[in-house]
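Right after this note come the structures.
What follows is calculated from the coordinates using simple rules that are stated; it is not laboratory data. Quick caveat, the model's predicted, so the values are computed rather than measured. Cβ atoms are built from the backbone, for glycine too; each structure is taken alone.
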Structure I
């Protein structure tokens, strides 16, 4: 299994993982076709399949559980789910 696929699958784990590295996750999303722009306000704007999602990045490398939940919903909406990888 590729490391990119593993990173995306962590978003869909139950119970939710608390140690998803945001930089590695963004690289994995780019691998699957997303365009990612990081702005000065510590937000990553993810463009995928004609839709966009704003992901708040903290000063810590891990994503918050709230950010993971919102990202999970976005990925389900655009059809990039763990079972479709």
Structure II
């Protein structure tokens, strides 16, 4: 079966997010001061061939842990859908 994974990788809440801070400051300059605490992350999509959803989930989890996310500074979550 073919599955599509939608993965979100975000900096841990305890980690400073300089890009998010810069965007938050820019919101004020645009007259959007109500927008605060912006956090910038990554959105990754991929397709995977696997026997079933459990196998696909295990492969996506492995890819996230070993390549797509730096677990020291980032967290991740994903959703799988059959294609």
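When helix-only ellipticity at 222 nm (-39500 (n - 2.57) for each DSSP H run of 4 or more, over all residues; to 500) is computed for each of I, II, the one that comes out at -8500 is II. Name the one structure among I, II that relative contact order in percent (Cα under 8 Å, 6 or more apart) of 30 was derived from. Source structure for this number: I. When distance in nm of label points 7 Å out along Cα→Cβ at positions 29 and 45 is calculated for each of I, II, the greatest value falls to II. Of the structures labelled I, II, which one yields 16.3, 51 when Rg and Dmax of the Cα atoms in Å is computed from its coordinates? Attributed to the structure labelled II.
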